[in-house]
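S.K.: For reference, the structures are reproduced in the following blocks.
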Structure 1
Amino acid sequence: MFVDQVKVTLCAGKGGNGCVSFRRERGVPRGGPDGGRGGDGGSINLVSDENLHTLAFFRFHPINKARRGAHGEGGNRQGKRGEDLELRVPVGTIVREEDKEDILFDFISPGVKYLIVKGGKGGRGNASYASSLHQAPRESEEGQAGEEKEFILELKLIADVGLVGFPNVGKSTLISKISAAKPTIADYPFTTLVPNLGVVDVDEFRSFVIADIPGLIEGAHLGHGLGIQFLRHVERNKILLHLIDVSPYTGRDPIQDFKTVMKELEAFSPRLVKRHQILVANKIDLLKNEKDGLKDAEKLARDEGLPFFAISALKEKGLRKLVNEIAMTLDQLKEKSD
């Protein structure tokens with residue numbers, strides 16, 4: 001199950017209560033107070049894990065609580081500290097409080113730990129109240145409550161390349177041919193219902209991650225089709241690979257499809273249309289005359305100022321040139337950012 005947004009309630013442990021106790025020992029008639037303090041409550045930490053790719057755990061565990069601290073005891077024995085709770089999240093998860101837009105934390109790399117709610121402090125025992133003027137205190141403190149808050153966890157897949165386009169233009173076929181990803185492939189719309197990630201090996205020392213984003217249609221930003229629920233995963237992509245179907249059998253205009261998807265991207269976030277893009281015409285194996293069939297697509301690429309590639313993902317034609325172009329572009333973008 002792919003889950004990329006959840007609401008969770010996280011409760012840190014309460015601190016243990018302090019103890020009221022007096023030393024009772026033979027030969028020590030006035031032993032004085034010896035009540036220990038309570039243990040601190042356990043905190044909750046979120047830890048990013050590169051082996052996780054979904055927030056499904058929190059769908060079935062929306063409320064998570066850390067252990068409370070033990071109460072203090074006589075003999076100046078402090079209560080045991082409550083055990084901290086560590087919850088794993090996928091790399092790419094952002095954290096924010098419910099009803100707030102500010103991002104508290106962004107897990108952009110694996111193995112990062114973030115203290116999200118802190119356990120309550122243990123209460124003082126009566127031994128800590130003793131003084132020269134107050135030699136037999138009977139006061140103690142209750143442990144403090146741990147933090148309890150509601151959060152929204154949102155996963156934005158971290159991929160170098162985002163694969164966008166209308167349903168059935170061949171995105172799943174392409175990612176299955178250039179990586180080890182095995183998405184569902186069929187000749188009907190919306191076979192891809194969740195984003196798929198694939199690692200593309202360029203050579204022995206270079207690789208990049210590509211994300212297959214479920215197909216967009218006109219009105220997606222209004223909730224049509226699969227809506228724009230998965231476009232959050234495009235926001236981190238360095239390159240958008242825009243796939244169009246140039247075969248004559250769809251009954252659609254690939255140029256209009258491109259413009260429609262661009263409008264939907266802009267409706268979601270104007271920044272997306274400013275990302276580096278590559279226009280890819282797919283299914284050229286179905287063209288009777290490849291040269292004539294690609295004229296409109298080549299003109300579109302020139303008008304938009306985009307690099308253009310013609311491929312057949314199914315027949316694996318033109319894929320090596322495309323992969324090399326993506327790798328070279330990623331290297332250039334990295335140099336600019338450095």
Structure 2
Amino acid sequence: MDPGNRKAVVAALVANAGIAIAKFVGYLFTGASSMLAEAVHSCADSGNQALLLWGGAAASRPATTQHPFGHGRERYFWAFVVSLVIFALGSLFAIYEGIHKLGSQDVIQSPMIAISILLVGLVLEGFSFRTAVREARRKKGVASWLRFVRQTRNPELPVVLLEDLGALIGLAIALVGVSLAWMTGNPMFDALGSIVIGVLLGVIAALLCVEMKSLIIGESATEDQRRMLAEAAESAPYVRRLITMRTQHLGPDELLVGAKVEFDNRLGFKDLTDAIDGVEASMRASVPHKLVIYVEPDVYEAARAVTESQEGSDGLEH
């Protein structure tokens with residue numbers, strides 16, 4: 001995990017741990033359902049950040065005979081676990097607590113305490129969200145935020161961004177629910193606030209589950225990276241054409257690249273091996289990732305190249 005990602009995760013962990021304690025204290029004084037839902041939400045988020053840090057540490061282990069390509073996908077796995085935790089501990093509990101309190105007539109005690117804690121929570125979550133946004137902006141470039149979340153191969157920043165965004169919206173919903181319950185004397189607003197928070201967390205969890213599942217299964221390099229790799233291969237000495245190429249992320253910063261390349265047919269064996277080394281060196285210089293590269297010399301045949309491209313060769317058709 002690079003320093004920017006770690007900084008965003010640690011900032012979220014510190015903020016959520018402090019907020020969780022404050023919310024539980026607030027719940028003990030007020031009995032507000034939405035306050036309890038938010039307290040459990042912050043506890044889940046704190047655990048999630050710890051899981052992301054653990055995943056980053058586990059992914060840095062060296063390759064072994066059993067795992068010859070390393071452990072980079074540990075980061076994807078633990079990010080997927082995080083999405084399940086958000087759903088199980090955050091979403092389902094909040095919905096259950098809200099439904100349970102719908103028929104209750106218990107009036108919120110000490111509403112100003114709840115409101116004060118929620119306002120403090122908004123400030124702390126805003127700090128965490130600002131840190132995550134600043135780190136993510138360095139990596140997303142000109143892409144929109146939605147495109148960044150959907151297309152990045154980096155699991156930590158999308159998780160922290162969506163967690164913090166969900167926390168900010170959840171705090172605002174809890175603030176509205178508690179305030180309405182206090183002003184009207186009707187605890188139904190507090191219960192409805194808890195249910196809405198649960199639905200919000202469920203949507204975030206579902207989005208993260210889909211994205212992390214795709215990364216675990218294996219996603220290709222981005223379109224820009226594939227283009228740069230292809231251009232690098234074709235610019236290497238003695239290369240006539242790049243026939244097909246397939247890529248897959250072994251981790252956020254590691255790529256597996258398999259390529260069929262047509263070389264000058266006048267090359268001898270030693271010259272051919274040198275030419276293959278040249279292709280690999282050119283590819284490594286084109287993208288800032290660790291690359292595992294397999295280059296296969298081949299002869300271009302139009303019909304076969306099209307077939308292989310359609311079967312998943314990253315859309316290359318030369």
Structure 3
Amino acid sequence: MVFEDSNVAVFAGSGGHAFAERMCRYIGQKLGSSQVIRFSDGNTFVRINESVRDRNVYFVQPIGTSPNDEFVEILFFVDALKRSNALSVTLVMPYFGYAKGDKKDEPRVSIRARVCAESMELAGCDRFITMDLHSPQVQGFFKKPMDHLYAMPMLCQVIQREDLSNTVVVSPDAGFAKQARRYANKLGLPVAIGDKTRFDHSENPELLEILGHVEGKDALIVDDFTTSGGTLVNVAKALQQRGVRSIKAMLSHNIISKAGVDLINSSPIDEVISTDTVYNPNVIGQPKFRMVSVAPIFGETIIRYHNAQSINSMFDQLPQKIVDDGIRLAEVM
């Protein structure tokens with residue numbers, strides 16, 4: 001056991017069970033028993049099946065492929081834990097889907113990320129652990145402490161096992177350019193940027209240009225997530241037209257739809273590497289999709305938190321055990 005006392009407990013919602021199992025395997029903790037029932041009228045019922053009195057509870061649930069159901073589960077589970085006298089409740093939210101709603105950029109719209117943040121805190125969350133928010137400033141919507149983790153070190157160490165001698169890192173748009181440069185600096189590679197315009201909410205942006213030298217290169221597209229696959233495929237086609245040799249993509253989160261998988265499979269993209277922050281059955285068994293588990297990063301964060309150790313220093317040079325376990329756990333998904 002990593003934790004010598006019995007005051008730590010881990011539970012999961014329906015969307016976080018598989019991730020929580022992998023996280024518990026890393027920290028040497030047993031996943032607690034809980035239950036979710038959805039009634040025929042659409043109501044959700046949740047229950048904790050064991051005592052949590054005076055325990056530090058970690059509840060694992062992304063807001064991912066079923067965001068509304070997963071969000072409601074978080075509210076109900078956290079409320080149940082607090083009413084059961086849990087000492088503290090930390091929400092382990094590997095992916096926060098509503099982080100995309102981070103601003104009022106058109107009239108009469110909700111700032112959805114803030115609404116979610118306030119609701120989860122009112123339900124009783126004492127702390128949050130998440131990964132690669134769509135916009136880092138979303139942390140400002142939370143009044144309670146948040147540990148914001150990064151997928152980049154894990155993804156970079158995985159891709160560095162391949163030949164990158166002729167590779168260029170490609171950002172799909174100007175908005176991700178700053179993060180793409182971080183990938184490029186970490187890997188010691190040049191960077192190119194796709195210039196795209198999104199005219200509506202159809203998830204089908206128009207790519208206008210590729211800024212940077214890509215001819216004769218192997219392209220590595222990096223992004224935080226994909227839903228429809230449209231942006232990745234549009235960038236890939238533009239890169240192919242400009243003479244790249246091969247195309248891969250790396251994502252912090254993969255919430256792609258079944259139609260998006262079909263689109264990727266028929267595109268010039270050779271492989272999509274992503275983390276397991278969201279359980280997505282659409283990519284299981286698909287030869288173009290490869291997963292790496294970041295559950296060990298979350299597990300190590302919990303260990304360091306309880307041992308009063310620095311969490312940020314973990315990302316300076318990701319421990320080899322975390323990388324090896326992340327690759328190994330992904331092989332048994």
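Only the coordinates and a few stated rules stand behind these numbers; no lab work does. A quick note: this is a predicted structure, and the numbers were derived from the prediction, not measured. Cβ atoms are built from the backbone, for glycine too; each structure is taken alone.
S.K.: From which structure (1, 2, 3) was helix-only ellipticity at 222 nm (-39500 (n - 2.57) for each DSSP H run of 4 or more, over all residues; to 500) calculated, if the value obtained is -9500?
M.R.: Among 1, 2, 3, the structure yielding -9500 for helix-only ellipticity at 222 nm (-39500 (n - 2.57) for each DSSP H run of 4 or more, over all residues; to 500) is 3.
S.K.: Identify which of structures 1, 2, 3 gives the largest calculated value of distance in nm of label points 7 Å out along Cα→Cβ at positions 55 and 79.
M.R.: 1
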